[in-house]
Structure P
Amino acid sequence: MRVGVLTGGGDCPGLNAVIRAVVRKGTQDYGIEFLGFRDGWRGPLEADTMPLDVTAVRGILPRGGTILGSSRTNPFKETGPGRSGVERIKDNMDGLGVDALVVIGGEDTLGVAARLNDEGIPVVGVPKTIDNDLGATDYTFGFDTAVNIAMEAIDRLHTTAESHHRALIVEVMGRHAGWIALHAGLAGGANVILIPERPFDIDKVIGYVEHRFQTRYAPIVVVAEGAHPQHEEAALQSGQLDAFGHVRLGGVGQYLANEIEKRTGKEARCTVLGHIQRGGTPTAFDRVLATRFGLHAVEAVHDEAFGTMVALRGTQIVRVPLAEATRELKLVPPERYAEAEVFFG
């Protein structure tokens, strides 16, 4: 059996750990031959491959990013002379002798995988997103690393904020879900946490900031990139779209800094962590979770359990339908707000 492996969407700590586990177990236990597709869905669209054997994955466990490369290519928006993107992928897989795909990605990448499986291409999915917003799994690898990076940044910013008596705003990733902001903000001792699920009251935020200054300490505000004020329909955005129709977000942190300076007369600065959150070596938790996902993914391939995704439920790895994995995003529920109500703007 020959199996193709690809990684799609944004890079994420732990991707290489999945690839390594898939190849090592599949080769040693089941005699499967693997082929890596480069740069997400562009690889099978253009038959761009690289060898993927035990030697190729040796030493990659602690490395961030992905040795296969990634992209936000959408096969359903790719057309060629007389052939659709799906037909090109089928033809290239047939030409390369690839029997099935292991697809490691988030909402968009796995959404494509689910549609391709319906088109007759055998697929097993592995969930990946630092946002932790895939509904069919309790946690995704990459999230723990992103939270730890954001927490460390907040820890460091506390001393600068207090030294200069200024408010510091930390903008973290989170388009639709505020899991990173919530966990990093609580762990880092932020004074205000703003998330996309709950539009914030700017007057209330200013009140928190002013109260913090009155205690002779400087405030730290953690805000997810998708957060937005009440009475605003959408988050601040650039207007640029990717291949899946997502608008590029950004600017809410600077908006808050400007409002705080204007309304309090105190200095405010914004730090946007951006891609720092998903670069570099994965934490121990993410390495273990990614490895377990990879081991169970190749078992699903061996069992011909196509159209499924491996998922973490409690402490167990289970298989769920790919359609379920991409049906609904996992947002921060209201009961989590109640646990830390004092921190929300």
Structure Q
Amino acid sequence: MPIVTLTNVSKAYPSRSPGSGDVVAVDDVTLSIEKGDVFGIIGYSGAGKSTLVRLINALEPATAGTITVDDVDITALKESELRRIRGGIGMIFQQFNLFASKTVKANVAYPLALAGWSKADIEARVTEMLGFVGLADKAKAYPEQLSGGQKQRVGIARALATRPAILLADEATSALDPQTTHEVLDLLKRVNEEQGVTIIVITHEMDVIQTIATKVAVMERGRVIEQGDVFDVFSAPQNPASQRFVGTVVKGVPSPAELAVLRERHDGRIVTFSFRDGDSSQAQVFLDLAGAGLDFELIYGGINDIRGRAFGHLTLAIRGDASAIDRALASIAERVEVTVIAGEEVR
């Protein structure tokens, strides 16, 4: 069942330039986020991602359309009624947003105190959450004494303290180094799998989506231009903007410029084999080429894995008898997409 649904949602702001019309930050967006999803929303700066987050947690009113959170149409609620909805949505940020003057324990306790929890319940919940994020020994420390990864763990503990059903992560790993990013993403996976929290990840980093998300929506200029299962969008992106994003983590077919460089360095026939989950494996392709008496080398590309499903493109330079190459490629093409991109001649 959807836990968040946006239907034809738009958000416009008055322009600061007289007579230039409104600035549309979110433009006719329709999304359905299922309970238990890790849903990624990706786009370049200015795509409308952060505005969309503020609409979901009701920090901004939509200009048009409807937003339903846990079966409640939040666009029809008064401000006093929205507080209860926000209580069911946790949020973590790029810059952590911790209180510098409060200890780690006090930071995590803060939303519980606001919600009116008893001191005993606050104590128990803070202890539980600090243990969950691996910071039980940092309860008395202050944010300035923590690393970036530790600060984000405190942010996660605080966001989850009130037991929200939804967690919004707005560029939550952008300020972290790669190793710390990996650790935080592993923690978010545990939040999703062990606590059943639906996570909405806002990011411009495609590798974050690849690592953690189950579904993804790609935004550009306020609009959702492509959405679906992460594997489907990564393995066969349809929109040029999606293709650019995927290209940051997945090497596809060489561009004309890359091909020219490859052609200078490698002789033989240059062929790209495109793999998708369920296709013949790259190992079998190599065995088929070797069995045909052909010499070959991998010169471009790679295979990626998303939750146990593999896809990717491998470009090889193949040398040998021309007719033997033709026969081998024809046989392989029955199981794998084969694209000859250069060099019909054999040297």
Structure R
Amino acid sequence: MLDKYNREINYLRVSTTDRCNLHCAYCRPKEGISLQGHEDILRYEEIIRVISLAVRMGLIKVRVTGGEPLVRRGCVEFLSALKKIQGLKDISLTTNGILLEQYAGDIYDAGVTRINVSLDSLNKDKYFHITGGGDLDAVLRGIARAEQVGFSPIKINTVLIKGFNNDEALDFARLAVDKPFQIRFIELMPMGKTQQDYDEVYMPTSELIKTISQRFRLEPLQGKKNKSDGPAKIFKVKNGCGEIGFINPVSDHFCATCNRLRLTSDGKLRVCLLNEAEVDLKKALRENYSDDELEQLIWDAVLLKPKQHDVICTDNSIKKCLRIMSEIGG
């Protein structure tokens, strides 16, 4: 599927629920959260229908997200069903890791062998604070279990917040020395609770690379492994087991190579994480639209994709997103 700017759109991020067992400050704060009801979210069979049609149109990669996908009943069976879609080449899962120790083996047996774990602190007290009560030990056990059953690669997604956990940058980088993980540092985006003081807590990738390079030698990896790879700039750590990636959607956006759409848990096909344009698929699914009509709505979304996001305003101020991260699916 080619959009108006000749980008090949072949990657769909699918949020199966906005619910989560954590309350991370920048994603799903406790204050003001409105949880979707059972009928508000897409049924698994509806999601599978959308994905099957999109694969027929050129989709090759799906990442299942949330909220926290493992809190929704039937997640493992849903992953197994995705594996049966002919032409879908790449299925992965993003989780906060709280339930990973319990489900890692089942997920792997379902045929999903690539996993991302969101982890923003290696300090128990900080982790408890930023997640609204999360148990760091549970996450670390989950990562260990995932490594044991054979997940590869295991990617650790980390958002550094200035004045809170940016002093842990080297600790996370050291994980890529000791373990065959890919540590991915993602710039904080102006969503959720961070809208209130974003300019004070945002840390640009350039500053982070400078900090890490003072301790570790980073060797850039040239080229991408396949056409559906994401926007991370990946470095090998010299004499280390793993890699370090940097994702900088704010300071140096990668919109020119964006290949993705997002299906929200409430059935909206969102054309850009940092743009409010969406196409309502749930309404069409519930009104028994034909496959051809649904395909046309998917095409409508592809053609709605902007040339780039509009988070940076003309006066260099930051435009805030209307929906919180847990509603969109990351």
With Rg and Dmax of the Cα atoms in Å derived as 19.0, 58, matching label from P, Q, R: R
Test item: semi-axes √(5λ) of the Cα gyration tensor in Å, for residues 135-174 alone calculated as 19, 14, 6, pick one of P, Q, R: Q
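Only the coordinates and a few stated rules stand behind these numbers; no lab work does. A quick note: this is a predicted structure, and the numbers were derived from the prediction, not measured.
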